[in-house]
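Each structure below appears as structure tokens.
All of the numbers you see were taken from the coordinates with simple rules; none came from a lab. Given the structure is predicted, the values throughout are model-derived calculations rather than measurements. Cβ atoms are built from the backbone, for glycine too; each structure is taken alone.
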Structure P
Amino acid sequence: MSNNFRQFLTQGRYIGLSSLAAMLMLANSAYAQPQLLDKIIAVVDDGVVLQSEYEERVVEVQARASQMNMALPAPDALREQVMESLIIENLQLQLAERVGIRFDDDTLNRVMSDLAQSSNMSFDQYVSALQAQGVYTQTRERIRKELAINEVQRGMVNRRISITDQEIDNYLSSEAGRIAMAPDYLVDQILIPVPESDSPAVRSAKEAFARDMYQRLADGADFAQVRMESQQAAMANPPRGFQVSGGELGWRKADQLPSLFVEIVPAMRVGQINEPIRSANGFHIIRLSDVRGDSNRLVKQTQARHILIAPSEIRTEDQARRLAETVHQRIADGEEFGILARQFSDDTMSVVAGGDLGWVSDGGMPPQFEEQIRNMEVGQVSEPFRTSFGWHVAEVTGRREQDLSREYQRQQAQNALRQRKFDIELENWMLEIRDEAYVKYIN
């Protein structure tokens, strides 16, 4: 299977109602006539591919190809490539099940809320629309599968990727690295144009008008509100020849900003408003709305330890929960957390350290885990809670603020290098699990 067509077969994850629901509706209409009972068309290790799965996927691929005006392979080649895609997907879902990757209803609802927002709907409107089209269950199942597949890929592929300190140094010293690491600025502006035809008196009046606006902003007025009110005031008094325009410039690096702003913006603080600046076009009032990728990083960090009890082939979900409750009670009764972590935890990365996860910056832990410990006090031990990895008992052992400017820059470089390697390693990994799998087609 070509890389381009594999990407085409797997694209569209978490797509909105207008595309995903429409494709699933097409699939439903294809099955509207009476059919024979579903049948197995391939055995894949411990799983199976069903005829209905294959037919639904073909309909989706055809619908997406039509939407993109893309030619499809001949029928035999299309069948082979769709089957290969389903087989690799099945293998990844089996692996997710074996390692205990699961997503609860709250997680699925959060994803669906994002989909609803991207479709300009409320969550309830989005659900109602899916139900009306008969694709609500299929949509939730597709989201669940894609979350599991993405988590498996992230875990399995990242462990195959090695980034050396020398690679990071080389990247940071390269032209591409310097450009990529430079911060992005989000600048908002108000412009009072001053054409050459303006008399000195009008120019002076416009400068006073700009300074009056700046003073209102310095006193705490909302930037967008002042711009709108000033535009309305200028329109209501046209004989003075005043106009007011502006708006956000979008995310830009310093060298992409107007030359007038290049020396000013990097020295500004987020939220700061600069005094009116005169240019050939007029008077500018600028506000630095946000910065991303800034190397000046004073970040909040949390030190925590945990005990992970994961369901497995020999431990049911209920057994995992009850064992986590037992471990929690033993800690409450005075037993040492680290000793119990070494005895019971299924987290191979932290078990030797007694469950210690080290100092982690905000946003650096899995979202479900971080949400649980966010408001815990230092020394507090959590009740058992569930994430996609299993049941956890966690303790916050420290909180601090740390200057991570250098570390942040190197981490950003590492992420960029990792992303470069990820797609290649993902392709290699999928080829490996396919080669090692037992697959039997059933006519």
Structure Q
Amino acid sequence: MKPLAIVCLCLVWALLLAPFDKSGAQDVLDLEAAVNMGLERNQSLQAVREALIGTEYGVKSARGAFGPRFKTSYGYTRLDDAPSGMDPTTGRRIKDSRDVWVMNFNIQQPLFTGYNILSNFEKAKLGNEQARSQLDRAELELILGIQDTFLDLLAARESVRVAEDSLTRLKSQLNVSQSFFEVGLVPKLDVLQAQVDVAQAEQDLISARNLVDILTARLNTLLNLPLEKEVFFLGELDFVPFVLGLDECREIALKNRPDIFIADKTIQIALKDEKITASSFYPQIGANFDLFRRGDDPTVSGSRLQDRSEWRAGVQLEWTLFEWGRTYYAYKQAEQNTRQLMAEYENLLKTVAFEVKSSYLNIEESRERISVARQALEEARESFRMAVARYEAQVGTNTDVLDAQAKLSGAEANLIRANADYLKALASLYNSMGQKNISLTAK
């Protein structure tokens, strides 16, 4: 009986603990955890990482062009007539085989290519550095995308709370109007107006909850989570101070923005393309070594008239002197491309400065809006309280209450939007400066 009792006890214990299995527990992520998960799991970012690895292989490939190249070939030829010649041992004229088997080993070493190989290698290294900057830019864009969506979700959840409070107040007002109507203190119009506002508030609440679901699904997508995954994104629209001046922000941006690095590397790559194009103006010099093995059978062991093997070594110079301007105009085209990129680079610097200033001004605007919205909310709450008291005392109208309620809901929505806009402007400014401030903490 003891083993059976133990088994029964284990089954009961498992059943009791089953509801507390954490494998299906809801995940809880704050802003920092969400961004870190996105940086680790987002597939669009992974694609940029794969491209970076590809450029590293490209550097190794370009480096290999400096070394010698080894080639081999093996072939068979059937002649229409057997070659003839003097037998070196007997001095008599003999015929050789019509079957010719040849094996060749070749080594080629470039000595001077008009800086073509060197320029291609330097261009590959620049491409690798550019890809690293592209990864930084992709990370910044992903961070901003997650932060914006996360803050919109927090604002949407606050909007749900405001819609629920508004619906509760309107239902309370409907009950008061209904009671007053039943005792003949107010007309039926007051009840109908209250019912219409309640219905509108219910629709607003449905829309607000739907927006929360949409933003949650969007965040799941950015974090590479299943759309149906139950995740609670934890956070509040708390004010975060920002103390840097505009000039400091601009200097940080010019030092850190990855797209500035990308543009600079693009210009350097264009300069290397000029050198690669200009390499055709120079002679091409290379060394060759060939080892041949011949024979009248697949073993290439020689024949009656041919030695089994021979080797050749030499240096070759090749120089194209005239191509009807093809190389010259290709070089001029490469020069123009470089000038175009330089002009775009100067424009990018101005664009970066504008983006920094725009985000900075949005922060200032949102900060002022928060102060005004807080004051307006206090006044709207007091106005609503007084309107309700006056209506209940029968010295105010139902319209006064409904108007005060609408203004209170609007004031609450304005404060939520101002808080969210401030934090989004802060995230945008850090993005404009090229800084990865994941949690939007003060620096």
Structure R
Amino acid sequence: MERSLRVLLAAAEVSPYAKVGGLADVAGALPKALARLGVDVRMVMPKHGSVARFDGFQPVARGGVATLDGQEDVLLEEGSLHGVPVYMVASSRFFGRPQVYGEPDDLVRYHYFTRAVLELPKLLDWRPDIFHLNDWHTAAVAFGLRNRAWGDPFYHGMASLLTIHNLRYRGPDEVLDILCQGIYYADAVNTVSPTYAREIMTPEYGEGLHDLLRLRQDRLSGIINGIDLDEFNPATDPQLAATFDVTTLERRVANKRALQERSGLLPDPEVPLIGMVGRLTDQKGFDLVAQVLNDLVQNRRVQVVILGAGEERYHALLRDVAQRHPQQVALHFAFDLALAQLIYGGSDLFLMPSRFEPCGLGQMIALRYGSVPVVRATGGLADTVADVGPDLSTGTGFVFRDYQPGALLATLGRALDAYRDRDAWRGLVRRGMQVDNSWDQSAARYASLYRSLLAGRREG
């Protein structure tokens, strides 16, 4: 009987242990789906300060690795997430801190982590077939694996896959670009949506690496992320005022009322309510939002709730509009998971006008929770939201292409006009809620990619 495919997934952050962005969600959910397919998958991450609040980790191996400034001990601790083994690289010197990124010695810290990832299979006497690497923090493993395999039979036949979650984040040193090294030496490179994989080979989206990525285009692909349907389930979500599913949509109005009351807006079930959740940056399209928001609320009967924090200029611009229209615009400059869930479950429209979006999870969560997405056709947004037809009988959301305030305003107008047709709108909501954005399909694509890489390594 053929043994299971063995995969070691290495990431700087894994939800729920440490989370800064979408990488943590992927690293926490994909292994669970892979395990359901019979893959022997294991995770490794640094033991950040945030991990201390989680029980169940026990020391399993000790060793040592060379660092940029000497030799350092490695302690591996093992736990379990959804039945999948999780290894923590414990080091009080490098990782016993609350910050995942942004430390002055990030380059040294993640060089140490890379070394530990390469050493882990020997310390555990477990040979992975695939090192699944994620972003710059682990990209150097691709080159390290090639070097190790050259002189050490233990590493023969192992392959590496580098997943780029956001090409803009390249590491802390503009000279030592570790991500470039990984792109060049990994057996394959993938991104978190097919459209983003094509976009990053262009000057507009390639962050200066488009020529290098075109060089690897025969080994470059895109696999859309999924969402954990157990975690994001409006039928069981404790953060909602009222749980519901596609057959009990009438219960959803209680969430809208709760969101309006919490945001200081007049509770009105008839007024269309637009929600946004995300970092206040130009990547997320907040320069467009700042330009159209005043016109929107002046000329349309609408309410807007925005949750997130980011650049102070956007705080100021949005605050100015909210002060002039307090009955229509509510701002929450914070990260609040409970409120985010209420926005997904209570808003009528969910706005994501991103300048670029490698994948995006918000639009998928919004669909599942019955909030109709309004998105720009870029990256994963283009791959997961289909524009509605004229009679609202097809499509799952409202899509625009040109990154211009007029295009956003026109698309919002189209959505608000459609909202008036209540029967057709309910059909649109139900259609979106039934879209399968689970990890199952994506995990199957990853498993297929792993096997093709392993076959290529064995033939080589």
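For relative contact order in percent (Cα under 8 Å, 6 or more apart), find whichever of P, Q, R sits highest and give me its label. Intermediate values should be presented prior to the final figure.
Details: P: 19; Q: 23; R: 13.
Going through P, Q, R one by one, relative contact order in percent (Cα under 8 Å, 6 or more apart) peaks for structure Q.
For the read-out log10 I(q)/I(0) by the Debye sum over Cα atoms at q = 0.11 Å⁻¹, a value of -1.13 was computed from one structure; give its label from P, Q, R.
Details: P: -1.13; Q: -1.04; R: -0.90.
Computed on structure P.
Given a value of -16000 for helix-only ellipticity at 222 nm (-39500 (n - 2.57) for each DSSP H run of 4 or more, over all residues; to 500), point me to the structure among P, Q, R it was derived from. Let's see the in-between values first.
Working: P: -16000; Q: -23500; R: -12000.
Considering all the candidates, the number was obtained from P.
Any idea which of P, Q, R comes out highest on distance in nm of label points 7 Å out along Cα→Cβ at positions 61 and 333? Kindly include the intermediate steps, with their values, before the conclusion.
On the way: P: 5.8; Q: 2.2; R: 4.8.
Largest value of distance in nm of label points 7 Å out along Cα→Cβ at positions 61 and 333: P.
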